[in-house]
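Structures for review follow.
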Structure 1
Amino acid sequence: MLTEGITLPKGQMMAVVTTGNGGYDKLDYRVVPIPEPGPGEVLLRVLAAGVNNTEINTRLGWYSSTVTADTNATSAHQETQAEPKADGGWNEATPFPLIQGTDCCGRVVGLGKGVAEDLSGKRVLVRACMRSNGYNSMDNIWMASDFDGAFAEYVKVPAAEVFVVNSDWLDAELATIPCAYGTSENMLHRANVGAADLVLVTGASGGVGSATVQLAKRRGARVIAITSADKVDTLRELGADVVLERNDDLLEALGEKSVDVVVDNVAGEGFPKMLKVLARGGRLVSSGAIAGPIVALDMRDMYLKDITLIGCTAWDEPVFRNLVSYIEKEEIRPLLAKTFPLHDIAKAQEEFMQKKHIGNFVLIPPNSP
């Protein structure tokens, strides 16, 4: 159902409601009530909303411990034989029906009780990963996984989780930042990446991977990027010092004990070589496993070389403020691959899964400027 150019009843908006685990048929573009901000909350008019792996994985139920295949195989299966996953939301139940959309660039149009009036009218980014029990606890909740997100004309969020951004970037460019760059900056922060490090980035053309190339270079590190043959030149332009093709033999190309940090969101069959190329005292940091979550791990590679394995989901306190400052200082640039109208979400996700792009896809709600 399309409503561009049609006036909706007062208090109503268009949204994409994900109705359960399964294929694209679970994405229902329909009229829903505009949320009302409660105490300490703000209402945002969504200007642009990014597309990420996490929304697709949640819809597929890929986070369930019963799933062992890569994301492409899981997607193909769910399209033909949809299976509900009771633990498909990061090994917990997903609160379907749910409005997804982790990345949000929006404008503050409503204030709940107790929210400072100077936020009204400001263009903001939403910190999607929220540490509601404080930063001494790893407990976290995510917009669009635990509560309704930005695949809609309006969204309500805690006022403490919106950040004013003073930048001339387009709305769609800002919407490429939160999930991909937040995830990347968090991994680099946890792994304490600095100018002395040689960093290997797998899946370097994806949203998180391309962000990691930029953010690691910003820290002064040298970067080796792994990508497909048709994206080699683009990764070099992005700043990678060395670019390897996906089918290259890592041990032959780099040698054992040659890399200080591996940022690996791919996993799958290639994981064992990640540990082989790590130097003594090296760090492997991950927040994903698109090529398959079940890997072979030779414990001797880990303990004999004093390797540190770092898992990342909860964003640390400095991460999002860092990103806003990088944008405002023009130290990073957005990688906006393509925009789609919100009602074309299935088309956007289908094209996203083909992995032919570099950077991020963004959805534009109706009536956005």
Structure 2
Amino acid sequence: MTKSSLNEIHFGGPDMEPGKLRNLLAERVASMPAGGAIDWVTYYFRDRRLAELLLKANRRGVNVSVTLEGSPRTSYANDAVIGMLAGPKGLGKGLRTLTLPDIPSLLGRTWKPHLHEKIYCFSHPKPVAFIGSFNPSGDSPEEDQTIINEIGDQDRGHNVLVGLYDPPLVKCLVDHARWIKRTQSSLFYRFSFLANKTFKGKDTEIHFWPRSSPHPVRKFLSRIAPGARIRIAASHLKGRSMAKALIKIARQGAQVEVLAEPTNRRVPAEIEKMIKNAGISLQRVILADGLPMHNKFILAEKDDRQWVIFGSFNWTTRSYWLNHEVGAISTNHELFNAFAGRWEALKAQAA
């Protein structure tokens, strides 16, 4: 773990203890005093032991708020935890399952947006909001290996959570989690002021999706591209438009490197071929036991400046235009150095 007055960063992976990130969340929940607040938004939640800790916290007087995707890609994955949290001794109004409406396209295809954010906010001992790639999608004892085969063992695969302590950023993430909890999301959310606002802290800014304004990460990378070095850890890279976006950044003068997830479902072979044919370096991080490389971060360097970008968003059409996502762009040197070190560890595994 790397920690400063503004941030702390935790990586999970096959070179770490199994369940490191879920244990981080469990310790935070277990230590929350009565009168404190826990606000979570997440996509997958299958960890029944973690759900029981939330229920115990609620019973001892913690204000627990959890918003879950109601219809994830593996549709029944969250059912057991939802049953616990929604039961007679559950969270009551503290739980919301959110299923976003389908969006028809001009070509006759129906798109399914998801609540894909991963936000975990805690009021004590000091207000902090964790964002990143990890959602508690494992269970113990594991009773459905089929789900793990589908979504990957996130308790042992590569993931990250960044704890933000900067008060303006904590406030915006708590406010956002509570807004998601109480508001009926609609097709018009992307046109709202809050969806398109940049929330700025001391050295980090937060962005939310979906939005009607230009994609902040793509806009930023295009702006700094000439002469920049850009390294991308991508758990998902799908769609020709996403490949073309990376190719465009490279043709603008950036040196682009990609470390990708090993499966063709998340990074199709045709997309890999397009990117390599454009002169972009792409390596797959292939791990034992089929563990996922679920990290989603970008390292950008130009002249003497450095940035790290992280969050829940993927390089996919659904993530770029439809999903509820969260992302951060930071100039914090400790964060950059920690992510750069993790990049080198991933690259060694890819090699």
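Any read-out appearing in this document is the output of simple, stated calculations on the displayed coordinates, not a laboratory observation. None of these values were measured; they are calculated from a predicted model. Cβ atoms are built from the backbone, for glycine too; each structure is taken alone.
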Worksheet, complete the sentence: If semi-axes √(5λ) of the Cα gyration tensor in Å, for residues 44-99 alone is calculated for 1, 2, the one returning 19, 11, 9 is structure 2
Discussion item. With FRET efficiency 1/(1 + (r/R0)^6) of positions 252 and 340 (r between Cβ atoms, R0 = 25 Å, to 0.05) coming out at 0.65, pick the structure among 1, 2 it was computed from.
Written reply: 2
Worksheet item: Out of 1, 2, which structure matches 2.3 when distance in nm of label points 7 Å out along Cα→Cβ at positions 12 and 284 is calculated?
Response: 2
Worksheet item: When distance in nm of label points 7 Å out along Cα→Cβ at positions 156 and 188 is calculated for each of the structures 1, 2, which structure yields the highest value?
Response: 2
Worksheet item: Where does the value -6500 come from, among 1, 2, when helix-only ellipticity at 222 nm (-39500 (n - 2.57) for each DSSP H run of 4 or more, over all residues; to 500) is the thing being computed?
Response: 1
